[in-house]
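So, here come the structures, one by one.
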Structure I
Amino acid sequence: MDLSIIIPAYNEEKVIASTIENYIQFFRQQNKSFELIVIPNNCKDRTVEIVDMLSKRNKEIKYKNLLVKGKGVALIEGFKLAQGDLIVYVDADNATKPETVATIISNIGDADAIMGSRWLKRSLITKPQPLVRRFASRGFNLYVRLLLGLQFTDTQAGAKVFRKEAIKKILSNIRPEGWAFDVGVLYLLQKQGFKIREIPIVWEDNPDSHLTKRSVVQMFLSVLRIRLRK
């Protein structure tokens with residue numbers, strides 16, 4: 001199988017159907033062998049019901065309903081289920097379009113992982129974040145650079161592609177890490193000597209994001225835990 005696309009979903013009843021249908025339609029047209037792995041986690045709305053209905057109509061969909069909340073928990077489960085040579089994870093809000101994911105995949109070259117960045121010169125932001133969110137994002141990026149030595153412009157954009165062998169190598173050491181999950185995965189890959197590439201993407205902000213002020217504080221604390229962990 002060419003590709004595994006993982007979508008963690010927490011209370012995404014408003015957007016999950018359109019995101020799934022968008023990805024399925026696009027990658028079918030690309031004649032790709034792919035699977036779409038949706039991991040609802042502790043949803044209190046109709047997310048699971050919608051995913052279940054779609055899975056009965058589309059053979060590419062797999063899903064596993066988790067009773068615990070957390071993007072990291074969901075993605076670790078997705079990594080375990082993934083069979084594709086390349087493993088992708090994207091956010092359920094469709095902020096990163098499948099066309100952008102295809103561009104990222106086509107640029108992987110000899111890298112073990114490749115990710116989209118909102119902050120490179122040629123990145124295109126069609127709907128920018130509020131100023132406060134942008135300020136927090138740049139502050140967090142500086143913090144990650146200083147504390148972990150990850151010299152990337154954007155660790156948090158929801159568009160990352162990994163070779164299966166790289167993920168399987170670090171899988172037993174991946175921790176949920178809350179909103180800092182992406183940082184933890186990149187840090188483990190870097191420690192193992194895997195090559196990571198970053199390219200500009202087209203991206204739009206989702207005003208209904210679940211990220212809160214409390215989440216931002218937890219992200220900073222999670223990065224500190226990653227640094228202290230042996």
Structure II
Amino acid sequence: MLKNRWIGLGLIAAMLVFSAAIFGQLPARVPIHWNINGVADDYGTRELAALFVPGLSLGLWLLFQILPKLDPLTITSPERFSYAPFLDTFRRFLNFILLFMAGLHVTTLGIALGWPIHIGQVMMIGIGLLFAGMGNEFGRLKRNSFAGIRVPWTLANEEVWRISHRVGGRAFVIVGMISIVCGLIVPPEIGIIVLMILLLGWVVFTLVYSYAVSRRIARGG
């Protein structure tokens with residue numbers, strides 16, 4: 001289901017409908033940014049709050065429609081690189097992101113309406129779900145210039161790319177699951193620090209692991 005290109009537009013339309021439905025109840029100044037303790041430290045107009053995330057989401061949707069045509073790999077070597085084998089995965093990536101954006105939009109406006117929501121907790125859970133969903137798709141990605149572990153040694157060898165994304169995707173799912181657990185049981189200000197450490201660890205791990213795989217394959221191992 002999430003491979004459908006039109007789901008994203010449906011989510012954007014739902015965000016706009018939600019904005020219109022509660023617009024008259026929004027205060028003149030709406031919190032749009034929070035510090036690590038979950039305290040609002042920046043405000044915007046209700047017009048900005050109602051339209052910014054849907055507008056940004058529409059921009060992302062449009063960008064994802066043209067990215068496959070702009071990829072330097074497909075432009076210079078169309079016989080070797082194509083998005084066709086993993087276009088469904090590419091669209092799932094977009095829809096995962098837009099689902100996260102929709103949740104963020106509802107949360108932001110809900111807080112402005114006085115709903116008892118802790119932005120830090122929602123963000124930790126939302127990011128965890130996003131990472132877990134995207135990580136589950138990593139193994140289906142083929143070489144491209146815009147999504148995945150894009151370093152010289154993965155882009156140079158299909159086997160290095162495949163192995164690195166299979167293992168890196170599993171690690172990304174683990175990061176996402178830990179983020180969800182932290183969002184449920186750990187104070188958000190601590191959970192965010194844990195998430196940053198986990199993300200840094202994932203980046204270092206994938207770089208080192210993919211390079212080790214490339215050296216092993218180069219030696220014929």
Ranking I, II by Rg/Rh (Cα atoms, Kirkwood Rh), the structure that comes out highest: II
Computed 2.3 for distance in nm of label points 7 Å out along Cα→Cβ at positions 156 and 172 - originating structure among I, II: II
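If you rank structures I, II by mean projected area of the Cα convex hull in nm², for residues 20-83 alone, which sits at the top with the largest value?
On the way: I: 4.5; II: 7.0.
Across I, II, mean projected area of the Cα convex hull in nm², for residues 20-83 alone peaks for II.
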Per distance in nm of label points 7 Å out along Cα→Cβ at positions 12 and 76, the highest-valued of structures I, II: II
Origin of the derived value -24000 (helix-only ellipticity at 222 nm (-39500 (n - 2.57) for each DSSP H run of 4 or more, over all residues; to 500); candidates I, II): II
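Read the figures in this text as sums done on the coordinates, not as results from a lab. Since we're looking at a predicted model, the values are computed, not measured. Cβ atoms are built from the backbone, for glycine too; each structure is taken alone.
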